Structure I
Amino acid sequence: MTSDQQINFQIPPTLAAGRYPLVVRSLDRRASSTQSVVTISKVAPVVFMDEKNNAMIYHADGKLVTKDNPANRDEPLSILATGMGVTKGGRVTAGEPSPSNPLAVTGTVNVYFGSPQYKQSEMIVEWSGLEPGLIGVYRINIRVPGFHSRGNALPVTIRVGGVLSPSSGPTVPVVAVD
């Protein structure tokens, strides 16, 4: 997807970590950007969020978790994210939707609602992998444990391969938990 303000693209899953030149070309405008060098990492997890910085976390009924509709203990939730790295199982092909049979699953993922330094911030991860039918979108299925942090704007962090998603700056994803 492209617009005047944004370009969504998929980094081929077979591309090795490293530094690569990047040039953006507009066929319609017959123009090219200046070359930039971008760094590609094995993992760079990011939680998707809406315009209010609510993490894209959904209840089982498909409704977004918000201050008015918070997450609750033992409730199944789904998080949408990207940058979680290479998967196992289903074959992933660049530019093609993720497979549904077999599923493309990730390695170990940790999810935190609140500071990752506190045990009560860690959620129970039940499954994580690429969302079937989408390109580059991962889904993490979790449950809120009985002993958990509560609040209206807890920062949401995921850890993959020892790398944490961004937890500071002007746009940090948050979640409400009762």
Structure II
Amino acid sequence: MSTLIIHPEDSTTTFLTPIYSGIKEKTVITGGVTKKELIREIEAHDRIMMMGHGSPSGLISVGKFKCQHDLYIIDEDTVPYLSTKTDSVFIWCYADRFVNRHRLNGFFSGMFISEVGEAQYLNIPADEKMIVESNNKFSSIVSENIHEKSDVLLEKVKTEYGKIIHYNPIANYNYLRLNRA
């Protein structure tokens, strides 16, 4: 199975890199292509994994792609191509709203706290140590199970990540917002 990873280059989301580092047959795109070129890559791959910063409207390009007038690299334009995939991975803030609105399939996150500022904005008491533990544990568990179908992936992530939710409020918040469709 060929896997396309779309992970816009951004130092604040490098903790997600281990998720796909062990995948053998993969293409990783961190920027430098047009949306049209990216769509051709989506069509050519079996599984699509998208991660980084986002909103209910899609995955933010963070200025790394050749679409200077588009805030998003994954958005309404890519939905027809993503809708043909059955086991995608969507990890960005509010990916759940994007996935559900467009009836896409795969493992996804809702709002996902990965920085102290996000925790403060949401009035969740946290420090850098909690954030790092949550980020690293999440990425490690997803990485160990990334070859599973989304239903099994969700179950295993919830089981293992769930072990720290009793003392880590960041992990607890994120845990409650993981799902699959």
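Can you tell which of I, II yields 0.75 when FRET efficiency 1/(1 + (r/R0)^6) of positions 32 and 112 (r between Cβ atoms, R0 = 30 Å, to 0.05) is derived from it? Mind showing how you got there, number by number?
Working: I: 0.15; II: 0.75.
For FRET efficiency 1/(1 + (r/R0)^6) of positions 32 and 112 (r between Cβ atoms, R0 = 30 Å, to 0.05), the value 0.75 is produced by structure II.
For distance in nm of label points 7 Å out along Cα→Cβ at positions 8 and 24, which of the structures I, II scores highest? The partial results should precede the final answer.
On the way: I: 1.5; II: 3.3.
Biggest value here belongs to II.
Have a look at I, II and say which one yields 1.3 for distance in nm of label points 7 Å out along Cα→Cβ at positions 120 and 144, as calculated. Provide the component values of the computation, followed by the final result.
Values: I: 1.3; II: 3.3.
Answer by label: I.
Once distance in nm of label points 7 Å out along Cα→Cβ at positions 16 and 80 is calculated for every structure in I, II, which label goes with the largest value? Spell out each step's value before the answer.
Details: I: 3.4; II: 2.6.
By distance in nm of label points 7 Å out along Cα→Cβ at positions 16 and 80, the leading structure of I, II is I.
If Cα extents along the principal axes in Å comes out at 44, 33, 29 when worked out from the coordinates, which of I, II was used? The partial results should precede the final answer.
Numbers: I: 55, 37, 30; II: 44, 33, 29.
Among I, II, the structure yielding 44, 33, 29 for Cα extents along the principal axes in Å is II.
Please compute FRET efficiency 1/(1 + (r/R0)^6) of positions 136 and 152 (r between Cβ atoms, R0 = 25 Å, to 0.05) for structures I, II and give me the label with the greatest value. Walk me through the numbers on the way to the answer.
Working: I: 0.25; II: 0.70.
Structure II gives the largest value of FRET efficiency 1/(1 + (r/R0)^6) of positions 136 and 152 (r between Cβ atoms, R0 = 25 Å, to 0.05) among I, II.
Which one of I, II has helix-only ellipticity at 222 nm (-39500 (n - 2.57) for each DSSP H run of 4 or more, over all residues; to 500), as calculated from the coordinates, equal to 0?
Numbers: I: 0; II: -10500.
Answer for the origin of the read-out: I.
All of the numbers you see were taken from the coordinates with simple rules; none came from a lab. These numbers come from a predicted model, not from an experiment. Cβ atoms are built from the backbone, for glycine too; each structure is taken alone.
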